[in-house]
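Multiple structures are listed underneath, in structure tokens.
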Structure P
Amino acid sequence: MRRGDLYRVVAPPGGDPRKHRIFVVVSRPTLIASRFSTVICAPVYSAHDGLATQVMVDVEDGLVHVSSIHCDALVSISKSALTDYLGTLSPEKLHLLDEALRVALDLR
């Protein structure tokens, strides 16, 4: 498991009405490799509102259709729930993800 990996999660947390949702791991490598049982993830939705906190992803990233990572909706997910690996974001997309997270968390 690495930062930028995309996983399909069955019965996603937070009362999500869908049977499964795709998430991208956004935690730092130190947390991912630690004994902690959860990592921070951002959900992927088919809707894109053009916000600075959203990153477009598509088939090149392992998805079926164009979607959007929503950095305003971060969640903590058990590492054991991240088993259905779909792909990894490119270095360019990881850079865009970093920028969207900075905006979402109001970091300079």
Structure Q
Amino acid sequence: MFLKQFFGNRIKELRTKNKLTQFELAEAVGIDAKHLSHIETGRSFPKAVLIEKFAEKFDVDLNYLFDFPIEKSREEIIGNINVLLSKSSDKDLDRIYKMINLILN
């Protein structure tokens, strides 16, 4: 699960660094912009041929596409927690709140 998200973030990072729109990058690697959007958001994972095209387009080693940070900043952790919490049901949110309360108090 994390692999798709980390990989998608790396592609998005490279795309924005190279000042490309999703449409421009998708066109350059021969896919639909919607497919690229799904890759960048971690909902889809590309086949090996497409991974090679990304590396070629950005002129990076394949290993770089999978060189993910192990530690996250405090802001990233809080942001990720907020995303997870916003997707939680009321019942789960109540359980999470109680567990956090037990840990921190």
Structure from which 3.9 was derived, distance in nm of label points 7 Å out along Cα→Cβ at positions 21 and 77, options P, Q: Q
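For which of P, Q does helix-only ellipticity at 222 nm (-39500 (n - 2.57) for each DSSP H run of 4 or more, over all residues; to 500), calculated from the coordinates, equal -21500? Mind dumping the intermediate values first?
Details: P: -4500; Q: -21500.
Working through the options, I get structure Q.
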Of the structures P, Q, the one that 2.7 was derived from, the read-out being distance in nm of label points 7 Å out along Cα→Cβ at positions 5 and 61: Q
Parent structure of the calculated result 12.9, 37, given that Rg and Dmax of the Cα atoms in Å, for residues 13-52 alone is the read-out and P, Q the choices: P
Structure with the greatest value (metric mean projected area of the Cα convex hull in nm², set P, Q): Q
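Here, each number is a calculation from the coordinates, and none is a lab measurement. Fair warning: this is a prediction, and the values are worked out from it, not measured in the lab. Cβ atoms are built from the backbone, for glycine too; each structure is taken alone.
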